[in-house]
Structure 1
Amino acid sequence: MDLAVYHTLTPWISLGVATLVCGLAIWKGDRWTRFVGGIFLGGWILSPFVATTDSLQPEWGVMVIDVIALLLFIWASLKARKLWTVFAAACQMMAVASHVISIIDLRIYMATVIVGLALLSYGVLIALLFGTASAIRARQGRRANVPDSGS
């Protein structure tokens, strides 16, 4: 397990934001926000366990986790048929492409790839936040349309 990446404040802030957004999605979201939030948070938790300690080598283990998340996001997008799931899958697809590019061209600094992956993960979190807000709004709309049987 490579915890060296957690020696600065930035990854802890990102982990906190991811935990808050995914926690909200799991707590207040619908089936698909819970699914995507669980997958995303699981990837965040598993990544340090498979990360390499060599900053010059591609992150093979993290790439495998991201590919699995991508496949699950695509599946969720096809099943849920909601726009936010398409955006989350697209951001995840770009993250996987970043891994592939870092393998093809080793001249790219891994720090650049890591920053790109972080920005793309915020794209997934924004989509998830939108999906959660949409699920909450839909639930409130259903409650408002239910007639009061006591009248």
Structure 2
Amino acid sequence: MRGLRSGMSATGSQLEPNIRGLRILIADDHPIIRKHVRRILEEQPSFSVCGEAYDGVEAIEEAQRLKPDVVVLNVSMPILNGLDAGRKIKTVLPETAIVILSSHADRHFIEEAKKIGARAYVAKSKAAEALVTAIERAITEGEFVVID
């Protein structure tokens, strides 16, 4: 993955490998949520938001065009939901990490996220304090991370 390097993580914890220059695509149908997520991510010097999408179809198109390291997808989006969009993105860009951001705490959604190959599932209510950590852990630890 392009954004991985050795050293300290963006939050100061010791992680191997570290994340620098990590390119992130955000997909959510609510502009305020996209703006909030962008602000959280861009506070990290090692993260760069390379694009945004309104729905699942646009997320797939932007992922193919931008080839981000990480795609943060809302579960509930118009036209194509985040789980189906994530499944398609993993098919065409298998090295891209999928992070699901959702207001649904239902175990069904978490299990579906895991099935499509997502690396993390983060409750929107925890995004401000946990999204950065979830992305770092998803990339560096390679295990499915749930923060709900």
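Can you spot which of 1, 2 the value -28000 was calculated from, given it is helix-only ellipticity at 222 nm (-39500 (n - 2.57) for each DSSP H run of 4 or more, over all residues; to 500)?
1
Using the calculated result 0.5 for distance in nm of label points 7 Å out along Cα→Cβ at positions 77 and 93, pick out the matching structure from 1, 2.
Source structure for this number: 1.
Comparing relative contact order in percent (Cα under 8 Å, 6 or more apart) across structures 1, 2, which is largest?
Between 1, 2, the highest calculated value is found for 1.
By the measure distance in nm of label points 7 Å out along Cα→Cβ at positions 45 and 133, tell me the structure among 1, 2 with the highest figure.
Sorting by distance in nm of label points 7 Å out along Cα→Cβ at positions 45 and 133 in descending order puts 1 first.
Thinking only about mean count of other Cβ atoms within 10 Å over residues 29-36, which of 1, 2 has the largest value?
Going through 1, 2 one by one, mean count of other Cβ atoms within 10 Å over residues 29-36 peaks for structure 1.
Identify which of structures 1, 2 gives the largest calculated value of mean projected area of the Cα convex hull in nm².
Evaluating mean projected area of the Cα convex hull in nm² on every structure, the highest lands on 1.
Readers should treat all values here as calculations from the given coordinates under stated rules, not as data from a laboratory. Nothing here was measured: the structure is a model prediction, and the numbers come from that model. Cβ atoms are built from the backbone, for glycine too; each structure is taken alone.
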